[in-house]
Every structure is written in structure tokens, then in C-alpha cells.
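K.L.:
Listed after this line are the structures, all set down as C-alpha cells.
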Structure 1
Amino acid sequence: MALFLDTSALVKLFDPEPGSEEVAELVRAGGRVTVGALTPHEFTSAIRRKTREGRLSVAQADRPREQFRSAFLPGADVVGLDGPVSQRALELLDTHSDKGLRVLDAVQLACCLSVPGSTLVLGDRDLARAAESEGVTTRLVG
């Protein structure tokens, strides 16, 4: 199965929280794993937010960031934010922003749509609704 991992699911691989084991099982099952070009930025932001909120110490936050950058990212396919993907993200915002779709989620969904047949693994209900209305198979975790 080809997987497109949204950052909301990807963080679960590196910092245990509800849904972590489910994401790990999907990734272990094999198949191609794809992420969007802005995923490293979102991942870093999510881990740093956990530090600001006191859920991780600075030292604890360094481990998942390093594991993501050195072990996970080199083996994943990355969809770039080129002209067509950027244009599709704008169209998705026009269509779904009234239903809660945010800018970075629209970019992630546009990246996912550029990988036909992939299953979007995510932990965000608003993004899941938008993706499903666009015909994307989703796997909501957590």
C-alpha cells in the first residue's frame, strides 16, 4: 500500500501518543511512503510546540527530530511544492476553507493528490473530511 503521511500522523512515529502504534504498523507493513515538501518544517514545529507546552524537554525533543531527519526522511519520497501542486492547494482552500481546511493542510492534501492511489494517513478530522470529499482514501489515526 502506498502511504502519504501527514505530519499529524508522522509525529506519532517519533513521540508516543494515541495512534502511534497504528502508524508504526502501517509503515512496517511496507510499501512506498511519501511526504510533502513542507513536512520537515511542520514536524519541527510540532515537536517544538510540545517543548513550549512542557510535554517534552529540549533534550527529549532533539531525539525525534534527529531520528526523523537522519533515519526516516532519507527513505521517504518527497513531493515538491511546484506550480501545479501550489495551484491545487489554492483551489482546495477555495473549496474547503469554510469546512476548516487550513493552509498547510491544503498544501499537504495537494501533495497527496499528486500521488495517485496513495492512502492519506493522518490525525486531523478536518483534513480527513476534505480529502475524502476529493476522493482520497484516508486512514484517521489516534
Structure 2
Amino acid sequence: MTATTPYQTPYDRIGGEDGVRRLVKVFYDLVETEPEGAPLRVMHNQGNGLAHAREAQFMFLSGFLGGPQLYVEQYRHSNVRQMHNHLSIGEVEAQSWLQCMEKALERTADEDTRHMLMQTFVRVANALRNQPAGDNPLKVTSA
């Protein structure tokens, strides 16, 4: 008889609330300081700002990863397209988000968890693009 490992949600695998907070902190620290984050800095500074984005992303990722549905409790939905429909998201913005998230996961998650989450995040980032390929609506190339 073989022992089975109990299923762990991505939320559990990343370390629960503390792990999600750490991931979001590292992610937005990268957005604020790394050249790859420049398109996201511009986008957030035209919107509600990075402080708002940090908390909203923590709330969203908590539920998205299988933990408490904090975003839904506050905003009554978790429709990621609706959350981003006011933004121009092209290839540059999607890649900026993915590059910063990949770096954040390298610092906060084990290899298997990173791989699993990045597969999902690539699909989501590409689904959120609402600008033609090659378009750069914010005209940002670096910090």
C-alpha cells in the first residue's frame, strides 16, 4: 500500500496568508525598482496607485490560489477581466507583469509551485491583453 500525499492548494503551497503577502510584497517591490516593472509603474500611477494594487492583489491572489475569498468578500466578484477593463494592456504590459511575477516567485516559492503558477499566470496575462500584438499603449520601454 502506498501513502498518498494530501492535496495542497496553491495557497497552502505558497505558505498561506504569510506566503501570499510575501509574494505580493516582493512582486511590487520589483515593479517599483526593476526596469522590467516600468510599464506597470506607469499603468498603476495612472490608476489607483501601487499601494492600492498591493492590497487588491493580495486579496485577489488569496482566493485565486485557493485561500480565503477576500476580494470577492469586498468587491462581490473575482472577474479578472472586469478588474482590468479600464486599462490598456498590450504585449509590453503583459510581459512586464510576467517577468516581475516570475522573479518574485523565484524568491518566494519552490520550483514545482513556481512552474505550476507561471503556467496559469501566462494564460491569464495573455487573456487580459486588449491591445493588438506589438502595440505599446503606454510607450514605455524602460525605467
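K.L.:
When FRET efficiency 1/(1 + (r/R0)^6) of positions 43 and 67 (r between Cβ atoms, R0 = 30 Å, to 0.05) is calculated for each of the structures 1, 2, which structure yields the highest value? Write down the numbers at each step before the final one.
P.N.:
Numbers: 1: 1.00; 2: 0.70.
Checked 1, 2; max of FRET efficiency 1/(1 + (r/R0)^6) of positions 43 and 67 (r between Cβ atoms, R0 = 30 Å, to 0.05) sits with 1.
K.L.:
For mean count of other Cβ atoms within 10 Å over residues 27-34, the calculated result is 13.6, so let me know which of 1, 2 that is. Don't jump to the answer; show the numbers that get you there.
P.N.:
Values: 1: 13.6; 2: 19.0.
Derived from 1, not from the others.
K.L.:
While we're looking at this one, here's another question. Of the structures labelled 1, 2, one was used to calculate distance in nm of label points 7 Å out along Cα→Cβ at positions 11 and 91, giving 3.0. Name it. It would help to have the intermediate numbers written out before the result.
P.N.:
On the way: 1: 3.0; 2: 3.7.
Source structure: 1.
K.L.:
Comparing 1, 2, where is FRET efficiency 1/(1 + (r/R0)^6) of positions 59 and 107 (r between Cβ atoms, R0 = 35 Å, to 0.05) highest? Walk me through the numbers before you get to the answer.
P.N.:
Working: 1: 0.70; 2: 0.95.
Looking at the calculated values, the largest one is 2.
K.L.:
One of 1, 2 was used to compute Cα extents along the principal axes in Å, and the answer was 41, 32, 27. Which one was it?
P.N.:
Details: 1: 41, 32, 27; 2: 59, 32, 26.
It must be structure 1, since only it matches.
K.L.:
Quick check on the output: 1.9 is distance in nm of label points 7 Å out along Cα→Cβ at positions 51 and 75, derived from one of 1, 2. Which one produced it? Before the final figure, lay out the partial values.
P.N.:
Working: 1: 2.6; 2: 1.9.
Clearly, the read-out refers to 2.
K.L.:
Here's another thing I want to ask about it. Among the shown structures 1, 2, from which was the value -16000 of helix-only ellipticity at 222 nm (-39500 (n - 2.57) for each DSSP H run of 4 or more, over all residues; to 500) calculated?
P.N.:
Numbers: 1: -16000; 2: -20500.
Source structure for this number: 1.
Rule-based calculations on the coordinates, nothing more; no lab input. Not measured: the values here are computed from a predicted model. Cβ atoms are built from the backbone, for glycine too; each structure is taken alone.
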